[in-house]
Each structure stands twice: as structure tokens, then as C-alpha cells.
Structure I
Amino acid sequence: MTFSATDAAFEGFRLVRRNPLALVAWTLLYAVLTLATLFSLTGVVGRLEAWTEQAEAMESVAQPSMQQVMALMGSFSGIMLGVAWLLPVALIVGAMLSAAVARGVLTPSKDRYGYLRLGMDEVRVLAVTFVLGLVMTLVGALAFVTVGVLTGLAKAMVGDGLAAIIALVGLLGTLCLLIWMSVRLSLAVPITVAERRIAFFDSFRLTKGRFWPLLGMAVLALVMVLLVQLLSSIVSMPLAVMSGLESWSFGSGQDAEAVREALDVTNPWVIANALVEAIVSALTVGILYAPFAAAYRDIVAARKPG
């Protein structure tokens, strides 16, 4: 089997067609996370409203005391701690879905629970995605800082014209660097799931000489995701309006009661909107992640003798 970027790009649709119950399982997981998030945010609205009133009252004080400032900061920290659990839960769910998609492509017969598990595979995927995300963030930050320093030096020594050119070239170069790294590291999760080991940078070995096909595959998958989201908006937009979420998202000056209504998990329209968004999110995960698992499968198969 040879690696075909075009063929791999459609692996997500083949995976869902082969096992539609997997899409159901991923949707349910997304729906539970979404509704739990809405429920958690509902409890924060009142506290955040009270904190805003305290902050506005403090602005009228000429010189607030350190105790007042610390009390205000402590109150805000308490509000944030109330929803802090969402981040680790979202990371775990993301790892479960990433591993599930890879498992669905690499070992399609192990389809119990829609390929969803919560074990060492997911721990390894979480570790790999976290570390690689951190590496990408540090590289991007370092590149942007370097561009900023060079631009500042050019502006001080030569003038605005050369500084603008350096800034533009530097920003484009940073963007190209991040895209290159993303593509070269894109097989890390499939390797981790398939070989059941942490594989931070093994992807560089398999993607060597295949940058452009993999980039084209990723772009094609992204275009398909955008099309799916565009088509789904025909259903999700009216539901968002009926639930009140759309007016809260785009309107300014909504009071706390309007926000509570938009996040009310007892509202049938809110539940319906959450379910539609969960279906779209689940399908998006399959379309985006499956091509890279298929690319790993086909590249490894092509490298085997005979």
C-alpha cells in the first residue's frame, strides 16, 4: 500500500461510514462535556456580576487600599477556580477522541464503545500533545520575540521602511516555520497509539520527504471541515437564536439574566443546540484527525519489504 495524500484526506468520512456508532459515541461525549460546561458557567454568572459591581465601585475610589485590591483579586480567583475543572476535563476528552480516531483507523475491528477508552493510550496521547503544544508555543514565542527585536533595531538604525520589511518577512517566516513543524510532527499521535509508547519526535522520521503531500492532505481536510461547518450552520444558527445564545454572543450589554437563559441546560432549545454542535464537533474530529492516522498506516505499510 502506497501513501496517497488525496486518499488519506477522506479517511474520516470512511471511518464514520464504516462505523456510524463511533460518531454517536463521540457526539454523546461532546454533548455531556458541553452541557456540563454550560451548567458550570450558569453558576458563575451571578458571582461574576457581583464581582463586576465591586470592581466598578472600586474605580470610584481615588486610592483603594491594598486590602481592597487583594480582596477583589481573591474574589476573581475564586470565580475562576469554580470553572478550573473544565480545562483538565477538556484535555482528557481531547486525548480520548484523538486516540479513538487513531484506533478506528489503525485497528478498525476494536470498535467497542466507538473506540473510546480511558487508559494508558490516552495518558500517552495527552502527554505527547501537551509537550508538543508547549514546544510549538515556545518556538513561536521565541520567533516572534526575535522578529520584534530585529524590527526594533532596524527601526532605530535605519528607519521605518526597512523595519516594516523585516517585520513582514519575519512574520511570514515564523508562520512558515510553525506550519512546517506542525506537519513534521503531525504523526506523533498515530505513532503513540499504534506503537503504544510515547513518541514525541518520531514523526520527523516518517514525514521526511513527505512534507508537501501531508500539507496538501491537511489543507484538503480543513476545507472539508469548513464545508461541514458551513452546512451545519443552516441548522445551528436558528437553534442558537432560539436558545438565546446567539444574541448573547453577538450583543453587547446583555444582563446576567439573559446570560443565564442562554446557558440554561433545562431549556430544550439550549439542549438541541448543544446536541447539534456536538454532532458537528464529533464529525470535525474524525475529518481532521483520521487522515493523519491513515497517512501513518500507509507510510509504514509502504516501508515494509514485500
Structure II
Amino acid sequence: MSVVALAGGVGGAKLADGLMRCIGSDLTVIVNTADDFEHLGLCISPDLDTVMYTLAGIANPETGWGIAGETWHALEAIARLGGPDWFRLGDRDLATHILRTRRLRSGERLTAITADLCGALGIAARVLPMTDDRVRTVVQSGTDRLPFQDYFVRLKCAVPVTGLSFDGAASASPSAEVIAALADPALTAIVLCPSNPYLSIDPILAVPGLRAQIVEANVPVVAMSPIIGGAAVKGPAAKIMTELGVGSSVTAIARHYRGLVTGLMIDDADAHLAGEIEALGLRVRTSAILMRDGNDRARLAEECLAFVGELANKRSIGGRTPSP
């Protein structure tokens, strides 16, 4: 079984970890890089690092991001000297950013750098940035345009979101590795992890050609809801959905992904909404989708792969991907 997963953030990293536990090197994870930014002269890739540290088994279990057992001496010294300390960079985490920055400035591709970092950490799955080009999420709040990390970290999502844009996406290109992963004849399924649809998955889909390639892959496309009982498991997904006027529910997730996904996995708490989702043309599977530990990740990944098998079987006997 060869699977491509689209991911960003803590929830996406957790399901990617579960999938890797099930299929190992047959997993490719395409990761959002529109959250990337420069801070203290360093090139930071928050989603790539969260996925990478999670798959390597070294992520902080309490936060989901950063490295377990981290220390903060450098950041404390920066603050003492009057520098900015609003973005948390741990001492060991700094090593990743220093090496990435040095290599990017020497002209190397982010894809190649990420592959080497993952290899050094012993990660079985292949981790691919969505593009080697510069794409940046910008949050519109009234008349203000905020760089994503200012909104997400510095302002702690406190301001209302009235729109989102992905600067640079229109002129970006997927890497040859991303194109090859989605065109692989052995590809069995594409999984949209329970990442924020607007902040983590949409930037990936905004890279020209990627949405079309997913649709044309002719394999089951399964999304995992990041919403349980109207609330986000982690992060501002529910808040943003409410502020954008689409409502915070698994049905809103289904509408957002309609035309792209074949099936949607939702929590047992939302089982009463399965009929609404199926009326949109999507297959539904319910489960306990909150991932508290590694066992939950592996169990949920197994259920996701079983759902893929069911969808593939229905496709082979006359089922089809829903139309937009």
C-alpha cells in the first residue's frame, strides 16, 4: 500500500505518525510550507519541523511541537539582551534552523535539505515540502494584513479573521518529487490529515496543479475531520470557520472538501451528521478520532486504511469520486 498524506500542524503530524507506524516507507507526507518565515535571521519551517519531530519520536508530548526535554537558554539570553522572544525556539531546535538556513542560503532546495534532516533522524517515511518556492499565508483582519506567525503566535489568534491569502502561490510550482509521488502507479490512496483545512491544507492545494493532480490520481481520497462536536481538537480552526461564516461542524468540513475527497472520517460524537455529509456525495466512517497517544494514532491509521480499502472496493464495482 502506497499512501500520500497532506499534513500540517500537530493533528496532521499525529495521523502521519500513525500511518508511518502501519506502512513505514510506503508513506509520503506532503507538508504545508506557507507558515514558513524568517526570525532572528533564521529560516523557520514550523509545520515541516512538527511533522519531522513527530515522525522521529522526539516531539514534545505536551505541546505537540518542539523537541521533548528542550531547554531555553539561548532564548532567555536573547530576551535579556532586548531581543524578541515571542516565538519559542529551543536550544536543540535551533540546530535544525541553523543548518536549514545555511544550506538554503547556499542555494540548496528545501526538499533536499528536508530529506537529509529526516534521514539523520531515522524517519522511515518520505517528507516533502509542498514546494521549494516561497509561499506565505497572510491573514486578513479587517483592513490589516498580518503575516501568519504574527497572527498565530504573537497575537495568539486574538483578532478576527476576515480572509486568507497565500502570497506567492500562483507563481509557485510543486517539486518534481511531489509530482512523482502523486503520479506513482503504485499509489493506493491520498489522505488529508486532521489539519486545519484553511491554514494547513488549502495552502498545499493552492500550489498550481496539485488539486488537479489529486483529483486525477483516480484513487480514494480520505479526509480526517479536525472538528469534533463543533470544536477544534487543537488550534483556531473552529474560530476561523465561524469568523468566515461557514460554521464550525463536520458538515462544513465536508462542504469545504467536496469535489476533492471521496470519504470523510468523523468522530462518533458527530455520527448524527453522517446523513448530511452523505447527501453531499461523500462516504462517511465514524470512529473515536481523538489521538491521545501512539496507540490511538496507529489504531486510527489502521481504520483510515481500512476505509480506503472499502472505498476502493466500491469504486471497482461502479462507485465514483463525487463531483463538485
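When FRET efficiency 1/(1 + (r/R0)^6) of positions 113 and 273 (r between Cβ atoms, R0 = 35 Å, to 0.05) is calculated, the result is 0.25; to which of the structures I, II does this value belong?
Label of the originating structure: II.
To which of I, II does the computed value 14.3, 48 (Rg and Dmax of the Cα atoms in Å, for residues 17-104 alone) belong?
The correct label is II.
Just checking, which of I, II has the largest value of relative contact order in percent (Cα under 8 Å, 6 or more apart)?
I
Name the one structure among I, II that helix-only ellipticity at 222 nm (-39500 (n - 2.57) for each DSSP H run of 4 or more, over all residues; to 500) of -28000 was derived from.
Structure of origin is I.
If we compute Cα Rg over 2.2 N^0.38 Å for structures I, II, which one ends up with the highest value?
I
Work out which structure the value 0.35 belongs to, where FRET efficiency 1/(1 + (r/R0)^6) of positions 169 and 297 (r between Cβ atoms, R0 = 35 Å, to 0.05) was derived from one of I, II.
I
Bear in mind that the values in this text are calculations on the coordinates, not laboratory data. If you're wondering where the values come from, they're calculated on a predicted model, not measured in any experiment. Cβ atoms are built from the backbone, for glycine too; each structure is taken alone.
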